[in-house]
Structure P
Amino acid sequence: MHYDISFPNLGITLDHVGKSISLFGIPIAYYGIIIGSAILIGFWIAMSEAKRTGQNPEDYLDMGIFGVILGIVGARVYYVFFSWDMYKDNLLQIFNLRAGGLAIYGGVIGAVIAVMVCAKVKKLSAPQIFDTIAMALVNGQMLGRWGNFFNREAFGQYTDSMFAMRLPLDAVRSGDVTELMREHMQTIDGASYIQVHPTFLYESLWCCGIFVLLLLYRKHKKFEGELFLLYLFGYGLGRVWIEGLRTDQLIIPGAGIPVSQLLAGVTVVSMAAAIVYFRRKVSKKNNQNISQ
């Protein structure tokens with residue numbers, strides 16, 4: 001297997017990009033290291049935001065542990081459900097997280113359930129919790145996508161654009177390689193290469209932009225829960241077009257529709273409606289207070 005990854009139109013070549021490191025003879029996947037690091041940084045972001053807004057940071061440590069567990073379970077269940085053909089003949093592979101296979105939307109759904117349960121048990125404000133963890137969630141997505149880079153997955157269709165990424169054919173899953181990629185396949189030093197959209201990079205940069213916007217807007221929000229709604233709106237907006245580029249889409253059985261693209265579109269519309277509704281509600285309440 002060849003381990004190089006390059007961005008030919010940017011003049012960048014990485015000669016050896018492995019998928020794991022060895023620690024005392026035990027292989028540890030970069031995917032897992034990145035996800036673990038993103039979780040730890042997410043804890044720090046959420047607890048810092050809780051402290052800034054006068055909440056108890058310790059509450060977020062407790063909720064975070066529960067949320068991470070449900071988030072990972074949700075992400076895996078979502079992925080396996082829509083990729084059942086990959087696992088139906090070897091059910092033990094469902095538990096092999098080191099090979100990748102976590103769907104972000106499933107993780108968000110798991111995190112939302114965790115927040116609702118914790119808010120009820122601890123008698124806290126769910127909208128305030130959602131706002132507090134919004135930046136932590138988008139940070140996890142921003143960093144987590146780099147796990148896809150090391151795994152040579154979650155890439156898009158053939159392109160010769162400025163950010164085009166060149167991958168060895170023997171380092172990617174055959175099911176992710178399209179006929180268009182094969183038509184433009186190159187042979188370099190006896191090895192076959194495909195050239196694709198680095199959609200993992202697009203999404204990581206998009207999430208970085210969302211993170212910065214939330215960071216700048218958090219002191220100006222109009223109602224509790226707005227940051228979380230803006231996060232979902234912004235992420236969904238980017239995912240609609242990014243998902244359309246990918247070749248490893250999770251498809252709704254029998255419908256032939258990319259489930260994440262459909263869900264992203266529904267999220268954008270519903271979150272936009274929710275933001276307008278709650279902003280008008282707050283504005284109306286403020287006007288009533290002034291008139292009194």
Structure Q
Amino acid sequence: MDTLVQYLQYLVNGLTLGAIYALIALGYTMVYGILKFINFAHGDILMIGAYTGLFTYTALLGESTNAAWMLIAFFIAMLVSMAFCALLGMFIERVAYKPLRNANRLAPLLSAIGVSFILSNGAAWLFGAQSRRFPYPFDDTPIMLGGISITPHQILTVVVSVIMMVVLTLFVNRSRMGKAMRATSLDQATSELMGIDVNRIISMTFAIGSALAAVGGILSAFDFRVYASMGTMTGLKAFVAAVIGGIGNIQGAMLGGVILGVLESIGAPLLHIPSALKDTIAFAVLIVILLVKPDGILGKNEREKV
């Protein structure tokens with residue numbers, strides 16, 4: 001019975017981690033769906049979002065200990081972080097990716113890696129290499145349910161992630177802008193002939209993906225603190241999640257994130273992998289997926305003319 005409770009605890013932790021991966025993976029999959037390239041600077045936008053949220057929250061909170069204001073200040077900080085990262089994502093796309101849109105696929109990939117280094121090293125230069133704690137905006141005393149510990153910040157993470165994912169799904173499937181995004185993803189040239197402003201759609205895609213990364217950065221900061229290189233491994237694992245689910249597929253990104261979070265949380269203790277080496281699980285799963293189903297769980301096999 002104790003073993004069952006222990007693994008149920010791992011499952012809860014995995015779902016929380018998976019919700020964060022899913023949020024970040026959505027940014028990868030949206031950009032890939034339209035431009036067919038991987039934005040490896042996405043994880044560092046997550047880091048910028050965490051710093052922006054932390055500084056905004058600290059400035060708003062001041063010396064106040066009022067519980068209601070702490071929660072309000074946190075959500076204001078999250079909105080500010082989302083807005084800033086959305087603008088940053090649009091700026092990066094305009095400066096580093098748009099001029100290379102008609103170049104070979106290696107050029108924007110290398111540009112993305114360059115942007116990643118600029119953001120991470122710039123943050124280390126501005127804010128220092130030390131990590132910073134993101135204070136909880138509420139009492140984080142765990143709630144015990146049948147021996148399983150669930151913290152308020154885990155509930156917040158899952159609730160916020162689910163809301164964001166549902167809103168994004170409805171936006172893409174129901175709104176006019178979302179339909180334009182899907183059309184652009186299928187065929188940019190035809191979309192332009194139909195009157196769709198493709199440049200605007202691509203900028204909007206980067207804005208939405210970057211805003212989601214900001215939320216993921218703030219939520220992950222509760223567990224992993226805020227530091228200049230925090231987005232590197234988290235971003236890579238979110239990319240793995242996108243590939244697992246089927247990169248380019250929004251539902252696949254969500255599914256892949258949850259699967260990876262659960263596998264990482266349960267796999268390490270089950271296989272007796274030290275916590276310092278548990279990152280190997282994500283990349284082992286990536287290799288298996290690429291060998292067995294390279295298009296991902298929900299991905300579609302598409303032929304490409306060359």
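Just so it is clear, none of the values below were taken in a lab; they were calculated from the coordinates. The structure presented is a predicted model; accordingly, all values stated were derived computationally and were not measured. Cβ atoms are built from the backbone, for glycine too; each structure is taken alone.
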Structure from which 19 was derived, relative contact order in percent (Cα under 8 Å, 6 or more apart), options P, Q
P
Given 3.1 for distance in nm of label points 7 Å out along Cα→Cβ at positions 145 and 217, calculated: source structure among P, Q
Q
Kindly point out which one of P, Q the value -0.82, -0.90 was derived from, the read-out being log10 I(q)/I(0) by the Debye sum over Cα atoms at q = 0.15, 0.16 Å⁻¹, for residues 33-176 alone.
P
Looking at mean count of other Cβ atoms within 10 Å over residues 81-88, point out which structure of P, Q has the largest value.
Q
If you work out FRET efficiency 1/(1 + (r/R0)^6) of positions 161 and 281 (r between Cβ atoms, R0 = 30 Å, to 0.05) for P, Q, which one comes out largest?
Q
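Taking percent of Cα pairs over 26 Å apart for each of P, Q, which is largest?
Ranking P, Q on percent of Cα pairs over 26 Å apart, first place is P.
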Out of P, Q, which structure matches -20000 when helix-only ellipticity at 222 nm (-39500 (n - 2.57) for each DSSP H run of 4 or more, over all residues; to 500) is calculated?
P
